[in-house]
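Trainee: In what follows, structures are represented as structure tokens.
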Structure 1
Amino acid sequence: MRRRSELRVRFARIFHRHTGFVTLDRLLERLHANKSELLVALDRPEIALHTNGSERDIRCHVTKRKIGGGTRNLNGHHCRDAFLGLMRTAAKHRIAFCD
């Protein structure tokens, strides 16, 4: 609890300063305005601090799109996305997709 308070004070000290550089001051102001969102991990440590899982989940979609050149129509697009999503979900749960 004490450590969280220290980090909040430190965050305020770092991002609530004025440097005299307009661009940097705007950036610091914007970051300070988002303080509650940026420090959510202090109250909810189970929240991942990165999006690697989400990025990894769509990797097969991107690879398939690049190799296949996309789809010819919207129905094909939806069909491909649905099957790749099902395949990825089955793999996460260690279920054979093609059996």
Structure 2
Amino acid sequence: MSDKVTVENINTPGKTTRVDAAKYHAMRDAMMKVMTTEAPGDTANEIKEATKPHLPEDLFPGGATSGWWQKSVQLDLEAKGLIKRSDTKPLRFYLG
């Protein structure tokens, strides 16, 4: 497995960024475990908190940086059409 993965951002179509593959995949796997398929879904903060127990301690000691990684993966999966966003306040997300 490559040590970097290319991610997209739904807010800036066409722009990609290379990020750490191990952290990306760990967060992606955790999000897939905890996110609902039912709209309206969960808030970003609810998803972040729910993923923490599923993250490897060596990559995210004490949940460190998990918020940044959760947002990065969320935006990438939205751009790829795997996550949907509900038009709610606060925003909610679900697997779609």
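Trainee: As an exercise: relative contact order in percent (Cα under 8 Å, 6 or more apart), calculated from one structure in 1, 2, equals 34. Which structure is it?
Mentor: That value comes from structure 2.
Trainee: Now for a different question. Kindly point out which one of 1, 2 the value 3.3 was derived from, the read-out being distance in nm of label points 7 Å out along Cα→Cβ at positions 30 and 46.
Mentor: Going label by label, the one that fits is 1.
Trainee: Tell me which structure, out of 1, 2, gives 58, 35, 18 once Cα extents along the principal axes in Å is calculated.
Mentor: It was calculated from structure 1.
Trainee: Figure out for me which of the structures 1, 2 the number -11500 belongs to, where helix-only ellipticity at 222 nm (-39500 (n - 2.57) for each DSSP H run of 4 or more, over all residues; to 500) was derived from the coordinates.
Mentor: For helix-only ellipticity at 222 nm (-39500 (n - 2.57) for each DSSP H run of 4 or more, over all residues; to 500), the value -11500 is produced by structure 2.
Trainee: Then there's this: 1, 2: which one has distance in nm of label points 7 Å out along Cα→Cβ at positions 22 and 86, as calculated, at 5.7?
Mentor: Source structure for this number: 1.
Values in this text are rule-based calculations from the coordinates and carry no lab data. All figures in this text were calculated on a predicted structure; none of them were measured in a lab. Cβ atoms are built from the backbone, for glycine too; each structure is taken alone.
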